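What follows are several structures.
No value in this document is a laboratory result; all are computed from the given coordinates. Every value quoted in this text rests on a predicted model; they were computed, and no experiment measured them. Cβ atoms are built from the backbone, for glycine too; each structure is taken alone.
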Structure P
Amino acid sequence: MPNVKNFKVLINQDEDGVFVASVPSLPGCYTQGKTYEEAIKNVREAIGLCLEVAKQEPVYRQRVTEQEKPQDRFIGIADVSVNAVAFG
């Protein structure tokens, strides 16, 4: 049975419509795609590459281990209204 690990991936769409995916628990692990589906495909590949680096590089592996906190949970995203006067 394969060892499967789940990663939280944050996906944003930039001003040009490109989907940008990042993996908070893997330092420097991010990618992009023209579509959401492409970004997901690319981030799977990026995660695999970061895990390969972690196998070979003890310093990177330590950074990954330090960032993994099972007690951290993603709660959600909120739109927050702010008085525009506050921006000057």
Structure Q
Amino acid sequence: MRYLLIYGICHDGARTKVADLCLDYGLERIQYSAFQGDLSKTHRRELWIQIGKCVHAHKTQAARVYLYPLDEKCWLEKQLLEQHGEGE
């Protein structure tokens, strides 16, 4: 199933580690703190556990992580507005 993962994490180290985890699990970065991609149930569960460990290791810092499942209908209805600067 496809997922959208977005986060706001104050601690630099935790934020970097979560981004690395997302990339390690094959998610594509679509914004600085947003990733999308396919995950099996097992990988989704593993990724969520690893993110939880990372975030909880920095208890004094604020963090919020969302993981949204996107069914095929939602995925096909996505919209993208993209503009490139001159020379790109």
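Structure notes:
- Answer label among P, Q for the case where relative contact order in percent (Cα under 8 Å, 6 or more apart), calculated from the coordinates, equals 45: Q
- Highest-scoring entry among P, Q, by Rg/Rh (Cα atoms, Kirkwood Rh), is P.
- Calculated for structures P, Q, distance in nm of label points 7 Å out along Cα→Cβ at positions 25 and 65 is largest in P.
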